[in-house]
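Have a look at these structures, which come just after this line.
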Structure 1
Amino acid sequence: DKSGVGIDSSVDRVPLGVCVGITPFNFPVMVPLWMWPMAVACGNTFVLKPSEKVPLSAVREVELAHQAGLPTGVLNLVTGGPDTVNSLITHDDVKAVSFVGSTKVAQHIYKTATAAGKRAQCMGGAKNYMVIMPDANREAVIEGVVGSAFGNSGQRCLAGSVAIAVGDAAEWFVPMITEAARKIKVGPGDAAGVSMGPVIDKQSQQRILGFIDSGKNDGAELVFGGTCSAMKEQSLSATHPNGCFVCPTIFDHVRPGMRILEEEIFGPVLSIVREQTLDAALSTLNRSRYGNMGVIFTSSGYNARRFKDHAQVGMVGINVGVPAPMAVFPFAGWKQSFFGDLHANGEDAVRFWTESKVVVARWM
């Protein structure tokens, strides 16, 4: 009866030690800020390994942190490729690893790091679906889809790369989104009037163009874009022959089994699928091996709630083309979009960068 009398119990969150962040090219300043500030605030030291394609952004970020007064040795930076990554994620002193990148690399890092006894959160690729209901606000749909599919040249894990037009929505959506894509000016990011810049490098450009070729070969209808014609219209081939540009590209009548529907393209390519009902659209969405985000455009509260409850994704947008959560909420990918137990940002981040220590005390 007296076993609990005079007992105080509490839990402390204690830092892990040395932590590592491995970040991608597409958001070279923002993604590191998902990692090291929270890790350092929790009492850890941090080693940042940026993408070898864009190291200077991270270099400047670390310089600014040091200039702001962060003590020497708290935030560190190393550059390099796969060998550097493998050395970091298996190093005896490293306790936790956070990664953002492709699913293939995320799987490798998660498997390797956890096998070496590290805590790991690995955010992978995505194939994000946007459901267009017939009752949706048309102008809001076009604005949201253009920004989601073609913003950042489609190079982001929250890019909406598939639009499912439900019922007769395709009758107005296809011509409207095609006209909107036609108005996008492609070119160098520092040129006046440009609304979509190049992709990261020639390798990415050729990979994206390969997906476009596969879409045509698989029987999808190329509505706009592709390779040569749109580039010639904007004179980019002549003015920037070595530029890594891909014009906004739209395919209609895309079907299951086509590569452009099944695989992450990471470029400005929008695939349109036609379904007759919301339930059919949800079935198509839920077939995906990815589960990062899903979006519905509708004026119906019932449709919105049904989508929210049944879409197998970690982040849901309702009349929002890019449902990027604020930092107080987790970046909550599902399926093969995430490997681990605790997500980046929000309360999950505090739990990830710390360990629990329970104290049971009695004072006489």
Structure 2
Amino acid sequence: TGNMASNRRVYLTRRPGEDKPPSDDCFGIENCDIEDIGNGHVKVKALYLSVDPYMRCRMNEDSGVEYVKSWNIGGTITSQGIGEVLESNSNKFKKGDVIISESLDTEWKDIFTLNESQGRLLELPPGTSPSWALGALGMPGLSAALGLIKKAEIKGGETMVVSGAAGAVGNVAGQLAKSMGVKRVIGICGTDEKCNLLKTIGFDDVINYKTANVADVLNEICSGQVDIYFDNVGGSVSDAVIGEMVKGGRVVLCGQISAYNQTGEYPPPLPTSTKEKLSSLEIKRERFLVLDYMEDFEKTLGLLAQKVLQGEIIVKETTITGLENAGLAFVSMMKGGNIGKMIVKCQK
């Protein structure tokens, strides 16, 4: 029997409602039991939890995507996480091992249980934080790298624009593109602080879409010269970028965070003028889902680790401490409150 006082869980109290952003009161926290572990399972103390934009769709009645299901009201929130094994009923892990859950269904609890098949031992190079395995050396890094490798067709010398450039995926995409031969990387983000940071990690130009007219600035600094657009946001920012693309340009359609709070089809429909531009210039724009390339994960993580160790990718993250603040971390990330990857650090 578990001890009530020694475990807590974060759960969904209500859905944000159609077309509304999530707020803090969508998340509750309460004491709960520590589950007993069956054969092939481990009991894990949470160290780091991941918050990512895709999770917004799990708050809706219907997630609208094929790769994750919705959360139930009252159900425990889940994502990817890292933790330390407290007790093992598995030959794969022993007490004290630090493991990462490969599953997006790790429960937001102080102490969670994991099936051995869902975990892997975390082996990170010295001088790195375990949390990086949820960011630049995890799914966001893989999204950036495989988006570029599979969809950007980099030959060298290109101009590339990244939207959501200071986010977990965008900042890595910009840095990696430079090391893959892209000549000029232009980042679009929403604060001057983010703009300044992007300059320090190697972006050539930056645009604050909240204070500048993206279409005007792009027209001025690279009129009709954009070869590759790494799209993390969609919406009007994307229409502006596509308006400055070259014939045969490539859009890496990684995310559409501008639409995640809205219901309706995904990816959302494009305005007619943007559609016409894509078709007349024969611009490639196919949906990119990183989970389609799992056979490339190991090799690509090796590449990312090498780039990080060589200083070609500088890792950026924003940390919020405490399981009780995990909901807040998600809400803040959805509003752009993070620079780099947003991480929940569970232990004070």
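Just so it is clear, none of the values below were taken in a lab; they were calculated from the coordinates. As the structure is a computational prediction, the values presented were derived from the model and not from experiment.
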Value 36, 22, 17 of semi-axes √(5λ) of the Cα gyration tensor in Å was derived from the coordinates of, among 1, 2, structure 2
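Work out which structure the value 21 belongs to, where relative contact order in percent (Cα under 8 Å, 6 or more apart) was derived from one of 1, 2.
Working: 1: 21; 2: 18.
Among 1, 2, the structure yielding 21 for relative contact order in percent (Cα under 8 Å, 6 or more apart) is 1.
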Using the calculated result -6500 for helix-only ellipticity at 222 nm (-39500 (n - 2.57) for each DSSP H run of 4 or more, over all residues; to 500), pick out the matching structure from 1, 2.
2
